[in-house]
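So, here's a batch of structures to check.
Please treat every number below as a calculation from the coordinates, not as lab data. Please read all numbers here as calculations on a predicted model, not as lab measurements. Cβ atoms are built from the backbone, for glycine too; each structure is taken alone.
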Structure P
Amino acid sequence: MKHVLSSAWHEILRFDKNEDVLGGILEFAGKHKVESAWLSAVGSSKEVELGFYHLDKQEYANKVFSETLELVEFSGTIAVIDGKPALHLHGSFSRPDYSTIGGHIQRLIANATVEVFIHKLNEPLTRKKDPETGLKLLS
C-alpha cells in the first residue's frame with residue numbers, strides 16, 4: 001500500500017497487485033486513528049469475496065470470485081466496533097463481457113491497482129448489534 005495524499009479531511013491510498021485492500025485500509029485506519037470516514041474506490045481485483053445478507057436467517061451467503069474484474073466502484077464507511085476500526089463496504093465489479101456483480105465486500109485482493117479515497121468525518125461513528133436484524137448498525 002502506498003499513502004498517496006493526506007490532508008485534514010482526506011486520505012488517498014493506492015494498493016498494488018496482490019495486496020489485501022481491506023486489511024490495508026484497516027491497518028491504516030488503526031495506525032492513523034481514523035474512527036469515522038466515508039470511503040470510495042476504483043481499480044481492479046484479482047479476487048473478491050462478496051456477501052449477500054439474508055435477513056430472515058440473519059447471515060451472509062458468501063461467494064469468492066477468483067477472476068480479473070474491474071472494480072467499478074465501492075463505497076462505505078469506517079466506524080468503530082469494540083474500540084477498533086471496522087469497515088462496511090459494498091461494491092460493483094464488471095467482467096470482460098461487461099456483465100456486473102456486486103454485494104457486501106468481505107475480502108478484496110488488488111489486481112493492477114485499487115485507489116481508495118477516504119473522506120474523514122468530524123465525529124466518531126460507532127456500530128452496535130441490532131437484535132432485530134442481527135447486523136451491527138450505526139449508533
Structure Q
Amino acid sequence: MADYNKPLPVPTEESEVFWEGCKRHELLIQRCKQCHTLIHYPRTSCPEDNSNEFDWMKASGKGNVYSYIVSHQAFHPGFAEDVPYIAAIIELSEGVRMISNVIGIEPDEIQMGMPVEVVFEQAGPEFVLPKFRPVATRPER
C-alpha cells in the first residue's frame with residue numbers, strides 16, 4: 001500500500017471515530033443524544049437542535065444510489081488509471097447520505113436508485129475508505 005498516490009481525507013476531532021470504524025470495516029453514523037437525529041458527515045453540533053452531545057451507531061452499510069456522476073477526467077494524477085470512475089451520493093437505509101465511489105460496475109450500467117452495499121478499501125498502511133458496490137441480485141425463477 002506504500003504506492004497509494006491518491007489524496008486522502010484529513011480526519012478531524014469530529015470525524016476520528018468514523019475513520020477508526022472504517023479501519024475495523026464498520027460504517028459508523030453520528031447520532032445526536034438529545035433528538036436522535038442521524039448525522040453524516042460528522043459535525044460539532046446537531047443540525048436539528050444544536051446539541052453537541054453525540055454517540056455513534058453501526059450502519060447496515062446498505063443503501064441506494066441517490067445521484068451520481070461519471071468522471072472522464074482525472075483531476076488528480078492518482079486517479080488517472082481509474083478514469084472513467086463513478087462518484088455518487090449514497091442514501092443509506094438509515095436515511096443519511098454520503099459521498100463515495102461506486103465500484104464493481106461499468107459506468108454505463110449505474111442507475112439512480114440502484115441498491116448498493118459498503119465495501120472497504122485499504123488506502124495506504126493506516127487508512128481505509130468506504131466505497132460501494134452494487135448488491136448482487138438473485139436471478140428470477
Query raised in the report: Comparing structures P, Q by mean projected area of the Cα convex hull in nm², which one has the largest value?
Result: Q
Query - For FRET efficiency 1/(1 + (r/R0)^6) of positions 45 and 61 (r between Cβ atoms, R0 = 30 Å, to 0.05) computed as 0.70, the structure of P, Q it came from - result: Q
Query raised in the report: Of the structures labelled P, Q, which one yields 1.16 when Cα Rg over 2.2 N^0.38 Å, for residues 37-108 alone is computed from its coordinates?
Result: P
Query raised in the report: For which of P, Q does distance in nm of label points 7 Å out along Cα→Cβ at positions 29 and 53, calculated from the coordinates, equal 1.5?
Result: P
Query raised in the report: From P, Q, which structure was distance in nm of label points 7 Å out along Cα→Cβ at positions 21 and 101 = 1.4 calculated on?
Result: P
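One of P, Q was used to compute relative contact order in percent (Cα under 8 Å, 6 or more apart), and the result was 23. Which label is that?
It must be structure Q, since only it matches.
Hey, distance in nm of label points 7 Å out along Cα→Cβ at positions 5 and 117 derived from one of P, Q reads 0.8; which structure?
P
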